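Each value in this text was obtained by applying a stated rule to the coordinates, not by laboratory testing. It should be emphasised that the depicted structure is a prediction, and the values quoted were computed from it without experimental measurement. Cβ atoms are built from the backbone, for glycine too; each structure is taken alone.
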Structure I
Amino acid sequence: MKDGIKPLFQPPAARCARVAILMSGSGSNAERVIERLRACQPALCDVAALVTDAPETSRARELGQHYGIPVVEHDIRRFYADHGETRVSIATPRGRDLRERWTDGLRQRLAPHAPDFAVFAGFVPLTNLTNDLLCLNVHPGDLTERQEDGRRFLVGLHTVPIERAILAGLESLRSSVIQALPYAGGDDMDNGPILGISAPVPVDLHGVSLETLQQQAGARPERRPKGGFGDDLERIAKANQENLKVHGDWVVLPPVVIDVATGRFGTDAAGALYVASGRTWHPIETVVYSPDGTREVLFRDPQA
């Protein structure tokens, strides 16, 4: 610690850092991180385990076998079903209690692999594993965008951040990588320090007018149906989200993991973010990562 600033992660002195990568689906984000880490010479970080909540439908087993990485499985749908629940949710006290109990099981399964930090690379369930160790999360939205009251605008699960950006008339999207913090209820999952954002990725409305999409949003039921809304807005948001994964997630997540593993980020007692340059810490808002590998540090006025 120097000048009241603590490294977000202190690299081990005598070995590489060990990271657990958590995934729920195709694992494309996880795969990009694995490949980027294995390309580093000398090695900077080892993947200790791949973790999945969906062992029967995700590619965790395939990736684990291909890359020779241990796989930790803890099926969240089966866990909720075994406890009499038909919906995997934290919207009720019962659901939140089950999530904590499921997380306890995840801790037990992960402990033998002794990760130093974790990466949520397309990991769906909210989990307070964030109480145990540093966790990074890649998010399909520019979390530097703010509402008038100062709260982050492009937050939420599924296609919600993309839809908000589209409905607000934004011309581009960005992926963000944050430090995932413990959640209280579910509406605060995207509130951690923003370690990096991707360069802008253009929005594509696929020939549908913004006015039509806004009308569809206004006609939706209050609660998202199981399986989604099934309208043009959701379809277009999903298409933009897939494009953002390639040109946003894959651009920003691997280098942020490397910068964290090498101790480049720090925070002060108030949680403000800093980046190290040599032996000096600089106050920043975030770092913009571009496809060509360049980084643009967005500095912050320490007196602001």
Structure II
Amino acid sequence: MPKGKNGKVFEVSLRLDSPEKGNAEILLNALVNAGVSPEEIVECEQWPYIDFSVYFRSLKKAQVLKKKMRALRLRGIPTRLKILHKNDWQTKWQEDFKPFCLTRRFSVIPVRFKGKRRFPGRISLFLDTELAFGSGLHATTRFMAGFAERCAGRYRSFLDIGTGTGILAMIAFKCGAQDVAAIDLCRDAVGVAKKNFIRNKCSSIDIRVADANKYRTSKKYDFVAANLITQDLLGLGKKIVQLVRPGKFLAVSGISYNSYDRFRQDFAKYPLRCLKIEKSEGWAALLYKKIGSR
């Protein structure tokens, strides 16, 4: 998350004192229903507790989420709002964000580890730690990265909707896509993604600030990736399906378990064949192939 005014970041955190999987899923779904993207939710297990945190540049937005969560009257789950100063924020992310293997072919290396840590046999993606979402640590991003890798060689063009740090666009580029585009509603996210593209020698990726609802293009893509919350996926369904070239791929992620059946029922109306489903940590992702002739 980019720093707010005077280097401050506002953290809204909820503590679950029962590590049971069902309880965690209920809390995650409550956050998503409050308008939080799965990628913005940071989980930290500190036995016997699990902390769920969301970060904001704006105090007002943090207060809105705090109010929404408290209005749910979740028994035994306190909601706290904390101000993190620049040094606190940087220290927190340096502790939480370390090099890791993302897929069979790719690893993620925070920029502060560049030159110090590599995973032999894997392509390194160097990311900064300004943004909590899109790092690859969250299951929703990991699913999408796996889908993009799985289809390598079968797509020439790629569109990443809600790119965040740009990690999926870079994976597509490294997998051989020659025409890669990425959009995000957040101007700060686009700025960070541009820096990541440069440091990973992917500067030819076309990235812009754009609202997916208003994104206009006559192009059809071989692979469209949309890692969003279920509500946004349902609202954008017709549009994102139209962006896919017949016979090619659509990957969607950010679907909570509680919303999974509703999502499948809604997307059954589109000319799509499901190729792969991934589920883990309370989230689901699906890889589709668009049915139809060229």
* Structure fact -> Across I, II, mean count of other Cβ atoms within 10 Å over residues 119-126 reaches its greatest value in structure I
* Figure out for me which of the structures I, II the number 19 belongs to, where relative contact order in percent (Cα under 8 Å, 6 or more apart) was derived from the coordinates. => I
* Structure fact -> One of I, II was used to calculate Kirkwood radius over Cα pairs in Å, for residues 71-246 alone, yielding 17.3; that structure is II
* A value of 3, 13, 14, 15, 20, 21, 13, 2, 0 was computed for P(r) over Cα pairs in 5 Å bins from 0, in percent, for residues 167-230 alone; which of I, II is the source structure? -> I
